[in-house]
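J.: Multiple structures follow.
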Structure I
Amino acid sequence: MLRKMLEKDRKRLKRKVHIRKRISGTSDRPRMTVFRSNRALSVQVIDDTKGHTLVSASTLEEAFRGFKVTVEGAGQLGEEMGKRLLEKNITTVVFDRNGYLYHGVIKALADGTRKAGVRF
């Protein structure tokens, strides 16, 4: 069981490194990265040229305590993230799925952000 979990995590980190070789965020088009665990989901928008986090949202925040790491919760978190991005006048981002497969929670988060009006 433990060996299977370690292998799964190793494969995700390998995909992550491969993706990060090609993706970088700028001030015009920052990088939106996702971290998913069994209990929480966090999203950050990062300007890699300066090394600053511009906007972030997480299910660990007080406002989102009711959101679960499900497709519905990820969609709602994505919509809120889109609103925060538009408040900061950020309309386009580069989506970094952080090695996770693009389905389920990750896809719902991306669709929720697109629904709010952010392009990527």
Structure II
Amino acid sequence: MSKRVLICDDSLLMRKMVAEALVADGWEVVGEAENGQQAIEKYQQLRPDAVTMDIVMPGTNGLEALEAIRKMDPEAKVVVISALNQTRLISEAIRKGAEDFIAKPFLPEQVQATLNACVA
């Protein structure tokens, strides 16, 4: 059975790039969210094996969504994918329970290896 992922990013292009990398590695994309509120709602509905989460999104941001998801499911596997210049936000995401961090721009292999390590 393939591993299931929810991809959260306000950029359609970024969601597509993450999806292509993971589908090529045998993952099933069960949902996408373009803001934190959608991420929370879709996590609750879908209960994926892993979540990729951008930090800077309109409305509810990725940190708030990460916190809400981890409160709902302390075992949730959330990997933050964000720009390198957001060091303070990245360390805050790790404190709030993110499994790992991938810097944009990324290589498909980075996304595959990081998510596979999280749900191994």
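Only the coordinates and a few stated rules stand behind these numbers; no lab work does. Computed from a prediction, not measured in an experiment: that's the story for all the values here. Cβ atoms are built from the backbone, for glycine too; each structure is taken alone.
J.: So if we calculate Cα Rg over 2.2 N^0.38 Å, for residues 66-105 alone for every structure here (I, II), which label has the highest result?
T.: Working: I: 1.29; II: 1.13.
Looking at the calculated values, the largest one is I.
J.: Once mean count of other Cβ atoms within 10 Å over residues 58-65 is calculated for all of I, II, which comes out largest?
T.: Working: I: 13.1; II: 19.1.
Going through I, II one by one, mean count of other Cβ atoms within 10 Å over residues 58-65 is largest in II.
J.: Now, a different point. If mean count of other Cβ atoms within 10 Å over residues 50-57 comes out at 24.1 when worked out from the coordinates, which of I, II was used?
T.: Details: I: 15.0; II: 24.1.
Value 24.1 for mean count of other Cβ atoms within 10 Å over residues 50-57 corresponds to II out of I, II.
J.: Suppose Cα extents along the principal axes in Å works out to 31, 31, 25; of I, II, which structure was it derived from? The partial results should precede the final answer.
T.: Working: I: 45, 35, 22; II: 31, 31, 25.
Only one of I, II returns 31, 31, 25 for Cα extents along the principal axes in Å, namely II.
J.: To which of I, II does the computed value 2.0 (distance in nm of label points 7 Å out along Cα→Cβ at positions 18 and 98) belong?
T.: On the way: I: 2.0; II: 1.0.
This value belongs to structure I.
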